[in-house]
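Right after this note come the structures.
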Structure I
Amino acid sequence: MSKNIIVVDDSNSIRKMVEFTLKTKGYVVGTACDGQEGLDMLEEKDYDLVILDINMPKVDGFKFLETIRANEKHLEIPVVMLTTEGQEDDRNKALDLGATDYMVKPFKPTELIEKVNQILSE
C-alpha cells in the first residue's frame, strides 16, 4: 500500500519538484500552499509524513508543528522540515517542537528520497 505524504510549502516550484520526486518513487502526494491549508488537509485525510517549510503565509511551519503536536490524532506523524532557514536556532526550535528531521534548501532530491524512505520504514 502506498504511503501518503503532504508537502506544505508556499513555493509552487518547490511543491512541484518535491511532488514529482516522491511520485516517481510510488508515494501518493498532496500539496498545500500554506500552513493553514496543510492543517485543513490533515483533518480531511490521514497522511504518513509531512514535508514542511518554515516561512509561509497564514500559518508558518513552527505554528503548524505546535498545532499538530498538540493534537492526539497527529502526534505520531513524522515531519521533515525542508526550508531555506539553515541557522542552528531554527533547526533546534523545529526539533524541539517535534520535527523528525531537518533539511536545508537547496537540496538534492536523492537525499530527500533517502530520508523519506528511512523515516517511513522505521
Structure II
Amino acid sequence: MSQVLLAQLGGMALSEALKKKPQQTQELWMTVFGLGAQLGLLLPYSRLHEKEADRLGMIFMAIAGYNPQKAVEFWQRMADMNKNAKVPEFLSTHPSDSTRIGLLKESLPEAQQYYFP
C-alpha cells in the first residue's frame, strides 16, 4: 500500500471519528493530522526515492562510460551555489546537499565497479 493511500485512509478514519465533534475541533485535528502525515510519512518517503534515484543514476552513468565521481563534484558545486537558499531537510522532498553528497560518496564504490573509461 502506498504512503499516500495510507495517509488518505488515516484522514478518512480520523474524519469519521470526529464527525460528532464541533467544526473547529474537526478542522484543528485534520490540520494536525495533515501536517503530521506530510512531515512524518510523505516527505521522508520522497527523500528515500531521491536517494535511490541518485544511487542508480551513478550506476547508470558509469555503465554509459561517464565517471561517477563527477556526480559528487557536481553536487559539491551545487551546494556551494545554494549556500543561502537552504530549506530544512525535514521540510523538503529532497535530501539536503550535504546528505546527498555523503550518500553519493557511500555509493561511489558500487558505481565504480561499472565504470570502464
Parent structure of the calculated result -22500, given that helix-only ellipticity at 222 nm (-39500 (n - 2.57) for each DSSP H run of 4 or more, over all residues; to 500) is the read-out and I, II the choices:
II
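If P(r) over Cα pairs in 5 Å bins from 0, in percent is computed to be 2, 12, 25, 27, 22, 10, 2, 0, which of I, II is the source? Before the final figure, lay out each step's value.
Numbers: I: 2, 12, 25, 27, 22, 10, 2, 0; II: 2, 11, 16, 14, 13, 11, 10, 8, 6, 5, 3, 2, 0, 0.
For P(r) over Cα pairs in 5 Å bins from 0, in percent, the value 2, 12, 25, 27, 22, 10, 2, 0 is produced by structure I.
Taking relative contact order in percent (Cα under 8 Å, 6 or more apart) for each of I, II, which is largest? Mind showing how you got there, number by number?
Values: I: 22; II: 32.
Between I, II, the highest calculated value is found for II.
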I have 0.25 for FRET efficiency 1/(1 + (r/R0)^6) of positions 16 and 80 (r between Cβ atoms, R0 = 41 Å, to 0.05), calculated from one of the structures I, II. Which structure is it?
II
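One of I, II was used to compute distance in nm of label points 7 Å out along Cα→Cβ at positions 32 and 64, and the result was 0.7. Which label is that? Can you show the working numbers first?
Working: I: 0.7; II: 4.8.
Derived from I, not from the others.
Read the figures in this text as sums done on the coordinates, not as results from a lab. Values in this document were obtained by computation on a predicted structure and should not be read as measured data. Cβ atoms are built from the backbone, for glycine too; each structure is taken alone.
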